[in-house]
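Bear in mind these aren't lab numbers, they're just calculated from the coordinates by the rules spelled out. Since this is a predicted model, take the numbers as computed values, not measurements. Cβ atoms are built from the backbone, for glycine too; each structure is taken alone.
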Structure I
Amino acid sequence: MRLWISAAVAAVVMGCTPATPPAPTAEEIAKTSAELTVWFDARFEEQVQMSPLSLTMLGRKEQYDKLNDFSDAQADRQLAWRRASVAEMKQKFDPAKLDIESRTSFDLWVQQLDMDEKANKFRDFGYVFIKDGPHAFLPNFMMSFHEVSEKSDMDAYVSRLNGFGLAMDQTLEHAKKAASLGHRPPRFAYVQALQESKNIITGAPFGKGEDSPLWANAKGKIKKLQHDGKVTAAEVKVLEDGTSKALIETVKPAYARLIAWLTEDEAKATAESQGVGAQPDGAAFYNMMLEQQTTTTMTADEIHELGLKEVARIRGEMEQIRAAVGFKGDLPAMFKFMREDKQFYQPDTDVGRAAYLKQAEDYLAGMTAKLPAYFGRLPKAPLVVKRVEAFREEKGGVQHYYPGTPDGSRPGIYYAHLSDMTAMPMWDLENTTYHEGLPGHHMQISIAQELTGIPKFRTQTGYTAYAEGWGLYTELLAKEMGFYTDPYSDMGRLNAEMWRAVRLVIDTGIHSKGWGEEQAVKYFIDNSPTPEAAIRAEIRRYFVWPGQATSYKIGMLKILELRALAQKELGPKFTMAGFHDTVLAGGALPLPILQTRVNQWIERVKAG
């Protein structure tokens, strides 16, 4: 500080002012921006090399025989690496000499460190063994993403199975540490994790019965190698023996240790579901989670009030459909009718499940034909619709999307839980298909992965408010495109939006206002025709994943706000394709940075 003061005084005494540096030239900006992109790509490569699972998700086979290091020590190393990378970037690159896209990348890299630093303070607060936790994710990863086309790939598969012991023990240590500090999920999460874990090690080769999920998957991959002439009969025997040995000697004991701890610790969990606000420093943790998930500084109270207003607005639109179809009864009665009448459900049989998946495919085909009128940029990657694997399937579970690889060698997957068809109303299928598939998650994520001309890290970064906000926005967009010709499907669309509005109320109610499970369920049932089984599955997700459920509606509302702004500012110059390409062509972004991007597009179109 003294040096700065001395310099200022000297300038005054000498009667002169510091010279303003000249504005950078277009050549300097282009050169610096290109150099920053090269620098970012080198950092991205360093980053993905720290995660063998990420490499596989990208369709790459480096470190194909390894799993991630889930230890605290590795988390410390990764955070130290990010701190050093931000310091190096600030030292090497002047933001004033960057073009718009490069400045966005610069700001994103800094913001990610800020978010990581905030999250690191609460590292031991999060729940580990919840729905689709590591106990379920790792087997699903092996079955769905570890592809086998050569013998070496199967050798790597076996090696990864042998790594399950360390990986499960490391994640178990996280759960034990969190529990010791008073951070336990409600008891239902223990019951669910126990059942999922037992499902993994039930059947052959662990004991009698049908092949277990991993064993059946491994045998199928080995059989395909043999069919393709990649291995001999003798090599098949070696691979099967190695897989069986890894499952019995490594995977089973790892899950047995997890099951033993879950069984013991379950008694210490609360039988009555409670939000994180009831736990030590829970309010601070929840505030951090809201900021991480929404990329805003909205408080729990502000989000709660927004939810109440949106619920009231959407109920008004539902009343209009109720009147249009001539339903004899009030809105709650219509909800009950839609929830219970058999005409809205496929039979709980394999034929019914096949019909459900076929209808989803038909909706996607119809949407695909109309996309060019609303989008300039379209995804290249294929999309498939699949039933969730049996070992992790949940009655009333939420459909979800897994991205494909950037090169399109593995398609994106739209998953549906179909173990209980009475929880899967057909009036909900159309909007869900657009949200998970096209023009929702598959379009947004695939386009991001296919982007060129920006640093690679931006093609893989995810922000929930952006991604889920886009998915929910596309449900409304589909209405504007002429879909939902069946009024009950349109009611399903409104129900999906109501679902996300209800989340604002319930998530904040649970974690900041002390709501219990039954209070949350009643509020949901009073405002939605969603089947109770699906509602209960949803509510339990909110309990174990605080804040995440608020991101959808907040993201959607921001995108609609930005579209309305662009329409007002641009008038006849506004195009849907131009707006959508602006939103999608930068990869996933925090909402404030997305707003800056749209504002910049508006100014360019005005000037153009």
Structure II
Amino acid sequence: MSVVLAIKNAAAAAINEIYQQPVTAQDIAVNITKPEFEGEYTVVTFGFTKMSRQSPEETGKAIGNAMLNAFPELVAGFNVVKGFLNLSIKDGYWTGYLQSSYNNKLTGHKPANGKKVMVEYSSPNTNKPLHLGHLRNNFLGYSVAEILKANGYEVIKANLVNDRGIHICKSMLAWQLFAHGDTPESTGIKGDHLVGDYYVKFESILKEQAEPIISRVLEGKFSDFDGEDLEKVRKLHTAFIKPEIQSDKEKTAKITDEIKELARNKTEIMVQAKIMLQQWEAGNPDVRGLWSTMNQWVYKGFDQTYKRLGIDFDKMYYESETYLLGKAVVEEGLQKGVLFRKEDNSVWIDLTADGLDQKLLLRGDGTSVYITQDLGTARLKYDDYQMEQSMYVVADEQAYHFKVLKLILEKMQEPCAAGIHHLSYGMVELPHGRMKSREGTVVDADDMIDEMLDTAKKQTQELGKVKDFTEDELTSLYQTIGLGAMKFFLLKVDPRKTMVFNPEASIDLHGFTAPFIQYAYARIRSILRDFGATALSSAYAYTQPLLPLEKELIMLNEQFGTIVEDAGRETSPALIANYAFQLAQSFNSFYAKKESGRYVYSVMEAENEEKKHLRLQIASLTANTIAQSLKLLGIDVPERM
């Protein structure tokens, strides 16, 4: 039981006893006491003045006295400031927690709660390698899964691979046209990188072919279009040439983008790609054979990157295996009257009554769109696991998509609908701006890993503290520091915020970084090795008062379980990252505190054996809490640094 819950229970019992009113722990608000007041935790008493028919101050005093008398093992004293009951907790409570927890390797973990959650993350396309944006996705998904596990959930880590669709055909077609049979083996290029190069090649050719069409449209020439597209492009041109539009850069850009998209669809290479997609869905053996070969190249490349990142999955899903399930769901929706078919044979759902718009679910030629397979996959995942929640870790630009997905499933009365949850996150940018896959300006995950390891190596060598390390130990250390720095930097920011990733800043030993925390851990482990911490006893009798920073460190460690709960409820690893940094800072203050030329909290020069033992236990507890905090972020800790 956490100290906060113990205080809530005690306060509720005291209020019930004094006022004979039914109050539960959930009715009690408890905060950490502000630094300017005496005490460690504060009970807010304003809500109980109606029961007491007294002022907040008098009410606080009555509750404080009742708690002091009924729970002497918990409450050492109290003071009341304007209705805030500030409690001083008995040293014995803190040393009791220390004795029971200093060697707990699973601190902060809760027992199983019998509930299942699926966390789907990564979800790469097989037309390009993983990039910096995928790194935030993978680290966030993995960390949230670990945090939910620590909160007692049974978690299934899932990865839905986007291995079919027009974007895949783009890479395939470009390889077919320009590769001359190149393979990862013949070129020495990692498979996902090779395929990604041909996606960029396709987009380059597509841009070249689209530009003259765009120019003709802007000149008022529409010979490239017919049918509905002709009507659309004429309307866009009419709007484009209006003086009020020409003077509005935002509106001009929006219309130009719509014209570009229509022009792209009329290019020769895009028409070929669409034909290839139709052939794939029709089961053309040559197209399917090429698709299988190129996907295997990519899968092998992905596996290598995941291994380097320390990312894993319990279940793999593939859109090529689920899109037909999505078509089946669409057919059921037509039969139920939830969906409707247009004259061109395309299938839609009308969500205008829900404040949205009409949504395409199946093209007129029978091919699927993104949401088609998402419908089938949602049903399949629920059939596989019957989980209470299905969490999708996807960038915030897809918020509308998941709102529509959930709404369609609700209208279809699918049992999986209730558990659909979109865990959105902001985009990652570099100091020089946003990345663009089509233009080949993305930063590949493998390149970023290499850069982080090189930076870790450079900074470690500059410090010159690892001369006695073997080559294997150094390689492992660079991996631990470099990957830890990258993961922490991408996780320390609230996931819903857009962020700028700065590799150099992420690895600063003196900043808000993983290496700062890892160094604090390594320092503690060095202390424990020096003093043979295996001799520590959980039955040691502490009789001397705790000094301020001794109590502060024990208190901060004790709060970890609550932080884990909060991080699980808010699906925010940032709470864990901020806590770990605060804990490392507090230990450093504890370790370095000097008065009158001596270290106040020294283990080596402790006042007596009791204080030496106490501080070693505090060090052990802090090391374990730091290790568990970083583990929930997917970050390792070094024994030496």
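Have a look at I, II and say which one yields 29, 25, 23 for semi-axes √(5λ) of the Cα gyration tensor in Å, for residues 257-592 alone, as calculated.
The read-out was computed on structure I.
Suppose you compute FRET efficiency 1/(1 + (r/R0)^6) of positions 57 and 585 (r between Cβ atoms, R0 = 30 Å, to 0.05) for every structure in I, II: which one lands on 0.85?
Here the read-out was taken from I.
Given -20500 as the derived value for helix-only ellipticity at 222 nm (-39500 (n - 2.57) for each DSSP H run of 4 or more, over all residues; to 500), which of the supplied structures I, II does it correspond to?
It was calculated from structure I.
One of I, II was used to calculate P(r) over Cα pairs in 20 Å bins from 0, in percent, giving 16, 40, 29, 14, 1; which?
Structure of origin is II.
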